[in-house]
Structure P
Amino acid sequence: ADQSAWISAGATLGEVYYGIWQKSKNHGFPAGVCPTVGVGGHLSGAGYGNMVRKYGLSVDYVVDAKIVNVKGQILDRKSMGEDLFWAIRGGGGASFGVVLGYKV
């Protein structure tokens with residue numbers, strides 16, 4: 001079964017943790033400890049949290065994303081290319097478009 005989920009960039013970490021808890025008592029997501037932090041900002045900055053030493057950064061678990069580019073096109077990982085996908089997960093220091101959501 002597919003154990004991934006799409007997370008809106010406007011969701012908070014608290015909403016993500018609660019959503020995971022509702023669906024599974026065995027899964028988690030290594031991210032920050034403040035429940036009011038937005039997912040979009042957290043993941044675009046790599047996603048540091050208390051479990052980073054054991055499980056890595058939050059962005060290590062991002063498998064896809066949807067972004068609106070300057071032309072108004074909605075792109076996924078395949079159509080945006082690996083360089084842009086890397087950049088929107090903390091690899092670049094600029095704004096590359098509007099991230100709509102992440103698949104983890």
Structure Q
Amino acid sequence: MVKVTEQSRFAEYLSVVLLYQGGQYDVLGIQIYDGSVKQWKDMRNAYGAVYDLPNPPKGTISLRLKLKNIASGGAVKLVKLDNVIPRFWKAGVAYDSKVKLA
């Protein structure tokens with residue numbers, strides 16, 4: 001689950017937090033896909049588990065998570081969440097990523 005935080009303002013500022021039960025992964029970073037320039041942009045780690053970006057891309061939003069497997073000695077992997085946040089997202093709403101991190 002990806003929650004758009006209450007501090008977000010549609011079309012001006014996007015702030016997200018990942019909602020998942022603790023497991024074997026640490027989140028090292030989150031990237032957002034900007035289709036207008038066809039590239040991934042790093043989101044800023046604002047504090048704790050919250051990542052943000054001013055002037056987010058328009059349209060549905062895909063995210064890419066950089067995860068560190070703490071159980072296997074620190075192997076790093078990227079997990080893509082396609083179209084996880086809808087075009088007209090709302091602050092305070094959690095969206096299902098349909099991805100399970102074991």
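Every read-out reported here was derived from the displayed coordinates using simple, explicitly stated rules and does not represent laboratory data. Keep in mind it's a predicted model, so treat the numbers as computed, not measured. Cβ atoms are built from the backbone, for glycine too; each structure is taken alone.
Here distance in nm of label points 7 Å out along Cα→Cβ at positions 27 and 67 was calculated and came to 1.2; which of the structures P, Q was it taken from?
Only one of P, Q returns 1.2 for distance in nm of label points 7 Å out along Cα→Cβ at positions 27 and 67, namely Q.
Could you tell me which structure in P, Q was used to calculate distance in nm of label points 7 Å out along Cα→Cβ at positions 19 and 75 as 3.0?
Q
Quick one: Rg and Dmax of the Cα atoms in Å, for residues 11-58 alone came out at 11.9, 35 when computed from one of P, Q, so which one is it?
Going label by label, the one that fits is Q.
Assign the value 0, calculated as helix-only ellipticity at 222 nm (-39500 (n - 2.57) for each DSSP H run of 4 or more, over all residues; to 500), to the correct structure from P, Q.
Q
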